[in-house]
1. If you work out FRET efficiency 1/(1 + (r/R0)^6) of positions 112 and 160 (r between Cβ atoms, R0 = 25 Å, to 0.05) for 1, 2, which one comes out largest?
2. Which one of 1, 2 has helix-only ellipticity at 222 nm (-39500 (n - 2.57) for each DSSP H run of 4 or more, over all residues; to 500), as calculated from the coordinates, equal to -5000?
3. Which structure, out of 1, 2, was percent of Cα pairs over 39 Å apart calculated from, if the result is 14?
4. Looking just at FRET efficiency 1/(1 + (r/R0)^6) of positions 32 and 272 (r between Cβ atoms, R0 = 41 Å, to 0.05), which of the labels 1, 2 belongs to the structure with the highest value?
5. When distance in nm of label points 7 Å out along Cα→Cβ at positions 152 and 280 is calculated for each of the structures 1, 2, which structure yields the highest value?
6. On mean count of other Cβ atoms within 10 Å over residues 96-103, which of the structures labelled 1, 2 is highest?
7. If distance in nm of label points 7 Å out along Cα→Cβ at positions 8 and 24 computes to 1.2, which of 1, 2 did it come from?
8. Among 1, 2, considering only relative contact order in percent (Cα under 8 Å, 6 or more apart), which has the greatest calculated value?
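What follows is calculated from the coordinates using simple rules that are stated; it is not laboratory data. Please read all numbers here as calculations on a predicted model, not as lab measurements. Cβ atoms are built from the backbone, for glycine too; each structure is taken alone.
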Structure 1
């Protein structure tokens, strides 16, 4: 049996059309037809992707040897995770692109690539937002339509939702969201009722941290104009942010904030912006100095550490496993916020200049 007939047999065995196979291999469906009818042969550069796609060896096609996909995926994901944890999202994307050229049907790599394409636009590649979102949707559709892995499908649906948000196609995003289960039927809430004993305690503490983070960030988001924040006065926005701070400080009452020092730095920085707008200079400096200290503290977190609040003292902060979309230190993000126009009136004051000094 020639290579063309082998491709046809393999394609039919998984009930895939020529058009779908062509999309995966980035060729025309006419090329697939010509292969299968023994009119032409695939380009030699396509032999490895074809063999990997169908899970056969190149030896089966042309007497060459195939790389083990499982080992390749494990090694590639390790590199990807390391880059992602360091905020090197662009490099992580390139790793996934390379992997998919080798294994065009690997849905795990598709999922990681789609997630990274959406994440990177939030940091340094906003100019590519539309292009990346469209590519992510295409990848997500392939996973949703062709994969049998529920976890990957579930993730793809969420990534597709955020892709539509980036494209400002909010009606499509709402349609996806309305098809999803409510939070009460999510894995997180269901598991909380299933565990018992120490396992239940540990899982409940994990949920408390998650809900603390979500609640404080959702309250804070009320100040954003994108969330209808224009309905609030500056004084009301200050009260909202103080509430966000209180949520975190209630759970982490012993001030061992670890990861959440990043959240507090953000809250205190914006608090400073609103105090500046009102001309409340002493309050502005007080909260900006707190923000500075929190940024320096957050950047110092290099080793795994345990939360010490009794409410969440089974939980750890793991810096090396924390996914970030930025390579810059949190202190640099804080400095960037000091460039806001609200601070122009104070920029030349020695006390304000001191805020920019690391020490």
Structure 2
């Protein structure tokens, strides 16, 4: 049975079409995926992402204890800084991809994918040394305000000093019309945007404040459907598609977050020893049709990879997909097998879409 976020009734009231995702009942769409997608690209969209998990690490050695579990190097992060990382296993695959928040030198937060909360918690607790671990996932809600109008909307709700100035920074305690809210500036859509974290008890009030403030700017409530088309246009990986425990992290195109030069960490030896055989690449569908996940990719009669995600791009107007492709084939003539039909592909740079 699907769990409900604190905003479940709000979604029903707004006409959300609910589906099961990561064990939660979440809206896949309201007014329609295309309309919601375009709202985020041109104005703003509001997403419930309360299924995501939030872990806290506390103690004087929290930085080094957490750093030993991550591919990225979090030493030297400033208070209020956010950093992307992978949580590797001993084989060099990814248990998850995460965001690291430094509140202060003895307190860090980890935001993890909703489907992986229980798995990640057990993984971390069995390997963590030198810090206290707390799982706040069941107590917190999170909404994402994304789009070119996001900052203008937020300015109507809180003082300017509470709005993170730089990408991948956050303010741990911001007053939003009397509510204590953590505001970060990251995003998963390719647009400027913010995430707001708060306790479940005030979820409906905070959501409705943002929703009403955004209406004059063209904000729409958005579901999982638009979230996926937006993140795919932005070339962002999705756990379980571009990342998993059996895909080596040095074959994911996320080298900026894999620091094999740092001190020992889980999976370092396996990552350093592995010679990449595949790469994550973007492809445009050269004809009509959509190449979705798990379509074999051919060069002649040889299978040289498969699609990990794919959709019709509302912004570009054609099919796009990400591939796990053998190295050395990006400049070859490639085809995807879509239910027995060969569909021509053209390798293109990631991201597919980049805001001006």
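1. 1
2. 2
3. Traced to structure 2.
4. 2
5. When distance in nm of label points 7 Å out along Cα→Cβ at positions 152 and 280 is calculated for 1, 2, structure 1 comes out on top.
6. Across 1, 2, mean count of other Cβ atoms within 10 Å over residues 96-103 peaks for 2.
7. Checking each candidate, the match is 2.
8. 2
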